[in-house]
Structure P
């Protein structure tokens, strides 16, 4: 992987704190970084020992000729920049959303196929150890049984400029939308309601997937949920599993017990709780692992190095954006 020449477009808080930091942790050299303002690019370059800084990504692509580019900009520019990087012969890792609807997502996917380059969208929750463990538990059919249903919620901040129902789903909630596809398959039916007012988002909807799984989801961007909170509880025929904030997984399997008489008289219901170790020896890197940033970037670099299709490819992103479109449509009273 170290033979790849890498460049980064975007030097905001998320880029420097999570993406560039992860590349730094993985000891992946970055040849160049670009931002709209040169001083921002130069600051990031100085902080992470990056040789070159630019304020024009066309110039950077032409001069540096990177093998792969990481794009972490704003939602309205990422699809355009991705296409420019593909045309320059680069593989691309791009933050969500890639396109603001299904049609824009397909446009990028078609170009990636045409130029034979890999595009991976940064849906890091697929790589979070907690959600990977949840999927592993769900696939233990002998003990968990058939997956039947789920209840979930995702709340992050409130009152962000421009974050109405549509933008909230495609900018914030999209991570959980993609996670639902990862866990349960493709959408068959959806019904939704909203109490949103301007940028205060309050949404709830029910869904049925082609796997037969049914479930409900709450998305919130209201004053009561200024903190970031996410959780999901999945019920199987013989067990349940719950993830809280990617910090712990609790699961239970229904098994015979030796208790005599009424079970409410004693303690015999066994739940297993898994959590990460809390230690200063992580050096502050722990969150990059638990949130899935390390896993997703390792996956992208491996796919580029070994010419494999990322699981969060541009083509796969089309279906995630289609599900986002379906959610927004149903919230506007146009759904199934």
Structure Q
């Protein structure tokens, strides 16, 4: 049976409409209405540009980088991947996707993107360094050094390369070579804060007072990071300067109420000064900040035991074991309390 011209037209129109609708599924979704894109003037501007030029890979790449800086990782990943779809020849696009996946702990997913970046551009330094960081993560040191050396051959003053080399040596417990590479990173880039922090930590472990200089510099570079202050506290504590140690731990807590390491170390010092009630309060705060911290319950229980509050001690030891059944210290504590709890 032959179709009339009118019926034929409508069938063809329906098929074309179906194809068009299904084709749209493969397009990058229109996210311009997402409130995120209105939250920042630069994001709003580039989103408007994307709306006008939706096939411009560079625009998605730039917006992806902006989103990443603003911690919108999911949206950033979509934009960066879209950049690779629109232009599959740019190594830096693949490198950016791999970099973001690595930072969000998708190590396996990161590798294929970084390898693609290196295939497109064997001199892509960011990709080589990110792969070196992956090898550090899995403790494959020789391959990590190989990636770093590729970078240093073409860029002998790359501070990140020296920093990663230092991290590899640090993980291998070769402190001298680690310090040497961190110092080189700082010589090349004096504001390379991560290297400054590492030097402070390593010298602190050696009980070398130069640690304080590095840690102070790190704090000046970024006062929002409490790690250098905490490290100063550890330095003073290891050198039996408990008053300065406590002062640094208090400074950490003022800066970041949730920094539990400072409470633990403060509690440790107070216990050794026989200020058990004060130490108890430090561990008590940690149990409120982190209710599943088994070590906090054990330490609080130990304070109670030393103050002869055996029932409270037993309760905390039991809680510690409920959180972590493999934790031996509270189990030993309960053995000590046999016959003392009524």
To which of P, Q does the computed value 1.8 (distance in nm of label points 7 Å out along Cα→Cβ at positions 260 and 284) belong?
Q
When helix-only ellipticity at 222 nm (-39500 (n - 2.57) for each DSSP H run of 4 or more, over all residues; to 500) is computed for each of P, Q, which one produces -10000?
P
Where does the value 5 come from, among P, Q, when relative contact order in percent (Cα under 8 Å, 6 or more apart) is the thing being computed?
Q
For distance in nm of label points 7 Å out along Cα→Cβ at positions 68 and 204, which of the structures P, Q scores highest?
P
With mean projected area of the Cα convex hull in nm² derived from the coordinates and found to be 28.6, which of P, Q does the value describe?
Q
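Rule-based calculations on the coordinates, nothing more; no lab input. All figures in this text were calculated on a predicted structure; none of them were measured in a lab. Cβ atoms are built from the backbone, for glycine too; each structure is taken alone.
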